[in-house]
Structure 1
Amino acid sequence: MCYRTKLNSRIEDIEKTFEASFTEPELYVPQEEINGFDFSGTPVIADHSPGEILFLHWGLIPFWAKNDHIKKSTLNAKIETLTEKPAFRDAVNNRCLVIADGYYEWQWLDEKGKRKQKFLITSAESDIFAFAGIYSTWKDPQSGEPLTSYSILTTEANELMSRIHNNKKRMPVMLKSSDHRGWLEGRSIEDFAFPYEAKLKAIEI
């Protein structure tokens with residue numbers, strides 16, 4: 001699954017790629033590796049404001065959650081069961097682009113995964129790309145503060161990722177640049193499940 005991403009591109013290049021502007025550029029910190037389990041805010045474009053780059057938190061918390069503990073299991077969302085899972089089904093039409101310039105995956109070199117090879121996966125189309133994401137806004141019952149968070153969609157692995165992510169055989173839904181608008185505007189979820197795929201590059205780390 002996709003729990004480690006990368007985004008260390010310049011603000012100017014990110015804004016140019018998506019034809020959008022950071023609302024809080026002072027919050028942007030280039031990172032060689034973003035750990036999903038830090039549940040940090042990362043650059044995202046939401047459907048309600050496609051010209052703005054916001055900072056939303058990785059790990060979707062549905063609006064009905066009593067606390068934020070669920071975020072540990074909502075970093076990713078399987079596209080095939082998106083409408084069935086209580087954590088995600090109310091957010092299916094809340095679309096976002098999760099901005100990255102790479103992500104990391106580990107290939108198992110033995111049956112139990114005791115030996116692994118790390119890979120950096122990037123887009124063969126563009127230096128900066130977007131994952132398909134969904135988001136939800138939750139209000140902290142103690143502080144009353146709203147928090148908007150997201151999940152990255154995953155799908156069945158293509159041939160390349162089946163060899164690399166050989167234990168789970170999944171991959172995040174990396175969008176083609178030409179499909180950014182379609183995703184945000186509510187194109188059918190099924191259109192983005194495998195065999196939908198963007199061209200990828202993989203480098204051993």
Structure 2
Amino acid sequence: MVSKQELRSEETKRSILAAAGELFGSRGYDAVTMRDIAKQAGCSHTTIYIYFKDKEALLHQLSMPPVQYLIEKMDGLLGQELSPDDKLKAMSLATIEFCLTNRSMYGLVFNTKAGRVDEQSPKLEINQARNKLFGKLESAVKGCLGNELPDERLLLYTRIYFFALYGVIATYTSSEESVEQLMGRLIPTFQETFEVLLIGIRSKAEGPWARTED
């Protein structure tokens with residue numbers, strides 16, 4: 001049986017996480033201090049360190065579950081019996097819908113203290129997870145372009161697709177429309193965007209880059 005002290009401890013931890021998420025979302029990660037979070041959570045400055053050693057620990061706790069959820073979602077879509085193009089489109093729509101559903105936390109989850117997507121061994125665990133998520137997108141792009149593309153070109157085209165995808169998301173993170181309204185209204189536009197991106201990327205992938213060493 002869970003004791004009252006354990007229940008209070010868990011409630012305090014949840015309050016701290018909720019306060020951190022609210023403050024990071026409204027004021028930005030860098031502008032918020034541990035004292036600010038403790039005050040918002042209704043606990044002392046010393047109490048907060050019982051649960052989290054620093055802001056990076058809070059970033060980890062807030063960001064890892066959403067990123068892990070998306071990784072599992074992408075794995076599921078990659079495993080479906082769909083054409084490569086349809087897999088990439090399904091993954092793109094799922095990413096947009098998820099990010100717009102959680103738009104208040106979007107910047108924190110995907111951008112705060114982010115490193116390079118091609119970094120082999122990021123120091124922060126959240127960046128390891130973010131890069132794993134990028135790798136799922138890279139696998140989907142590779143499926144659309146074929147297996148003979150050099151690694152550096154695959155990374156280039158995946159980055160281009162990534163920039164476009166997250167540009168779409170950033171466009172609507174401040175929208176007053178609900179995610180249902182946005183997806184209902186804009187899915188045809190999103191689908192057309194994916195088509196245009198793939199046409200352009202395929203055109204470049206089949207172009208003269210392969211002859212640059214001639």
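Just so you know, all these numbers are worked out from the coordinates, no wet-lab data involved. Model, not experiment: these values are computed from the prediction. Cβ atoms are built from the backbone, for glycine too; each structure is taken alone.
Here is how the numbers come out for the structure above:
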{"read-out": "Which of 1, 2 yields -24500 [helix-only ellipticity at 222 nm (-39500 (n - 2.57) for each DSSP H run of 4 or more, over all residues; to 500), calculated]", "value": "2"}
{"read-out": "Identity of the structure behind 15.4 (criterion: mean projected area of the Cα convex hull in nm², calculated), options 1, 2", "value": "2"}
{"read-out": "Given 2.2 for distance in nm of label points 7 Å out along Cα→Cβ at positions 60 and 180, calculated: source structure among 1, 2", "value": "1"}
{"read-out": "Label whose coordinates, when log10 I(q)/I(0) by the Debye sum over Cα atoms at q = 0.18 Å⁻¹, for residues 20-83 alone is calculated, return -0.82 (choices 1, 2)", "value": "1"}
{"read-out": "Highest-scoring label, criterion being FRET efficiency 1/(1 + (r/R0)^6) of positions 12 and 68 (r between Cβ atoms, R0 = 35 Å, to 0.05), among 1, 2", "value": "2"}
{"read-out": "Label whose coordinates, when distance in nm of label points 7 Å out along Cα→Cβ at positions 36 and 140 is calculated, return 2.3 (choices 1, 2)", "value": "1"}
{"read-out": "Among 1, 2, which structure scores highest (criterion: mean count of other Cβ atoms within 10 Å over residues 132-139)", "value": "1"}
